[in-house]
1. Consider the structures 1, 2, 3: one of them gives 21, 54, 20, 5 for P(r) over Cα pairs in 10 Å bins from 0, in percent, for residues 181-244 alone as calculated from the coordinates. Say which.
2. Using distance in nm of label points 7 Å out along Cα→Cβ at positions 173 and 309 as the calculated read-out, with 2.4 as its value, let me know the right label among 1, 2, 3.
Structure 1
Amino acid sequence: MNITIEYWYHGYRINNVSLVTALVLNLMLAPVSFANNKIIAVPVCDTSHSPTFNKQSLHLISDEFMFLEGPTWSSTEQSFFFSEMNINGPQAHGPEANIYRYTPHESPKLFVANSGSNGLLAHKGNLFTMNHYSRGLTKISLNDAQHSPQQLVSHYKNAKFNSPNDLIMHSNGSIYFTDPDWQLGNRKAQLPFTGVYRLTADGDLSLVSHTLIKPNGIALSVDESVLYVGDASNTIHLFSVNKQGQVGQAISTMTINSPDGMAIDCAGNLYATSHSSGKIHIFNPQSERLDTLDLKVNVTNVAFGGQDGKTLLITTAKGLYQIQTQLPGKGQFK
């Protein structure tokens, strides 16, 4: 039997490639994984390259959006997803929001209207969303034509969250997320603090921290031993994480002006946005600054994606950008 599939190479779709040919190509180029009957090359981490921005490659995709947030890459869909929020509109249930899909070399397209979303995380055909409308963590199946959200958790000790903001996933399926009150709007807070939480794959919720002012962006180190949490105190807090994914005490801090969303490359370098300064900084695992990209516009978040994992999608208060990096991102490519 002659089996043919779609083959993807560096962001380009090649139709009707035989399964044998695709396997040979990928063995020559990179490790492989399967997604939706496509053979996907898993990005190779060549640490001989410096973790810097290719600043000549900075590209404005569109400036026809409102406030953007929550970018994520889906390997099964070979697309980015991100949220758009109308922060100047009605705030009864937080800002009205939509989810868009952006496939490299195409224009962004509306994916889910009235999503109530901020941070997004794509994983194995699902889209996990930080939902300020329902004040919880929800999950959308990317294969569900209705894109109906399933509520996973919305309360801590019988009190509703404030307005869940950003999230990251451990390899064991645990989700860590932040809950400031940026999108609470006119609703009454039911918790006396803004927190950081962990939801296990079994559905057990635990409080990681209740002492931060307004926890925001969140990231996990390559070896999953450090949880990074940005805070409105101009600080990124580093928490220890054990092998089971349980979070311990804060072990150190980094100073950065108004930290927002973050991402990690395959070598463990942190790409941290500085919202008010309009910059993205790269820090090595020792918290030393290696490079800075100055966009001169309020930056909200970043996510690695693309076939080689080196496309960094950048969301801002005024538009959507992308830039190429020397190293691919961590995870979300299998």
Structure 2
Amino acid sequence: AISEMIRPLMITDTMKKSYYDLAFNSFIYGGKTYGIGYSVESYGLVYNKKLVKKAPETWEEMFTMAEKLTVRDKKKRITTYGFLVDPKNFYFTFPFFSAYGGYVFGRDEQGNFNTDDIGLANEGSVKALTKIMELVNKGLIPRDVDDNIINDLFENGQLAMMIYGPWYFSNYRASGVDLGYEPIPRVKDGNPTRPFGTILGFMLSSFSKQPQEAEKFLDYLLQDEIQQRLIESYEGQRVPLNKSVSQSDFFQKNSFLKNTLDVNYQAEPYPNIPEGAILWDVIPFTMDLLLNGDLSVEKTLIELEMVMRENIKAMRE
């Protein structure tokens, strides 16, 4: 959009009625909509049904379960983990932040991300990171754990719950794990927790020599029947943003696929702007300072937000 390689779309009332808001929100720039999403990819609470009889609905329940389900041997070494998440991976820890009121960027009245409004050091973000560090300091989450270790533990039946997506479900099932997948728990009496979501969608090139034909083809692709065929062709690996498809028997009569709708429709699009990429460079450094004991939670987040602002300022110059 910034380079004018794609052109804004005319979003009709019919489109708005046929698709969830997520289909449009992630393609807004400068008050205009540059694309329409057909599928959302996100993540939820993945759990082993052999170890977890009923998925927790709140963070408080999950923290309690995490402690109870953590098993140690005679030498106090953990043999089964109750819950794991990589504390350095903000993609998967963001739901903690969103649940307590933290955010990356706010939005202006037109729906654009406001890079002057950063919510990574507010009260909610401090609460979120404090909760994560409570699990780390109790020894329930190792300081050096990463996604590869977490996946191996889950696949081998040594992990009860984790925050993750559907990417390795076939591996888990092949290893004999009875898999459960639910929305990430919420804060007690709070709003639903929002994970990051990646939106797959359609855009139109500004360089098309046949712009009217391109628009007609897009209209064709957006039809309910075509969307149904497109989504079904992925055999359950795509979550639709078309309302008719989500309400079809393909999803509603399959309890597992129906759950994937609940998981993914809570998603929040990651800031699709150049400033959004800065976070991924800054987070590992500041989290290392926290995990190594060099900074407190509050000072870590203040440092994180300060470095974000400095980088954004440099980007503008």
Structure 3
Amino acid sequence: MLWLRHDVKVPVLRGYLRFAVAGNLNLDLYFIVGRIPQPDEAVEAQQHFSRPGGAACNVSAALAKLGARVRLFGFVGSDEAGRSVLEGLRGMGVDVSGVKAVDKPTGTVVVLLDKLGRRAMVALRGANLELKPGSLSIEELSGFDHLHLSSTKPDFSAWVLSEAKRLGLTTSYDPGLTVAEQGLGALRGVLASTDVLFLNEREFTALGGDLLVERFAGLIILKRGERGSEAPQAGLRAEAFRVEAVDTTGAGDSFDAAFLLCWKLGLPLEECLLVANAAGALKATRVGAYSSPTLSELLAFLRERGLGDLAQRLETRHKANNQVSGLLQGSGRTC
């Protein structure tokens, strides 16, 4: 029996695409090292910098750089780190009016990155622990086209996704490995209100693999890194783009953002996968989770790789969507 069945709405052009994103907000502290240290060993860092991070932050920034309107929902601390995170997000065009400051430290992640792009990370959840059922004002989701969640716990996710569906939004969820390892049963309530489920191969296996394909009535998007991506229910695969990767942090989030943009613009599923692969690959050539490509950079990359027709279709659809929004606003209607 298909206990997760529900109808997936067809994306409709209705003006500027408005995305709501909820999840963890962090300050990422990067240390560039020659190699990752062993236990009880110290290594010297060649470079250090800090940037906003967390999967929800990364997806929000990536969507904004692709020309979408984005509001982020979550929590930071009432501290300098929290103010720094919000300032960085605003600078990328993300609406942070849905972020609340609380009396806890801002989530922080220490990232050790070696010259081969390998990482070791230590995370403090801090203010992110406030993300729980009832912690957000559901009314604030009114007027958005889509809600995306990244690495959020099942209880919060099930609550906010069901409310978003009640308001008529399409939804997507990228659970991350920690949540996926809780198994398919733990995510039953979440998946009942999820239209698009983003997973990597380890997460896909943790959630039952073929059993998930049989039972989940939404759209599974499988991110396979160097082996591309797949929509297993549709039998579609898209090859990866060969690049010289220097930092894969946030590549999956760039993938999610590009896929959602194309999906909501109504591009064919195979083209959504291709564009998302390109966005993830292009991000991996740059250091930092916030170095996702702009729309113009993504279009240029597609053209360089012999996909000029696809780039043109994406650009045309994107421009047409924005023109519809301008006409609606000029007539006094909201979009």
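All of the numbers you see were taken from the coordinates with simple rules; none came from a lab. Remember, predicted model here, so these are calculated numbers, not experimental data. Cβ atoms are built from the backbone, for glycine too; each structure is taken alone.
1. Working: 1: 18, 48, 29, 5, 0; 2: 16, 33, 29, 15, 6, 1; 3: 21, 54, 20, 5.
That value comes from structure 3.
2. Working: 1: 2.4; 2: 4.9; 3: 3.8.
The read-out was computed on structure 1.
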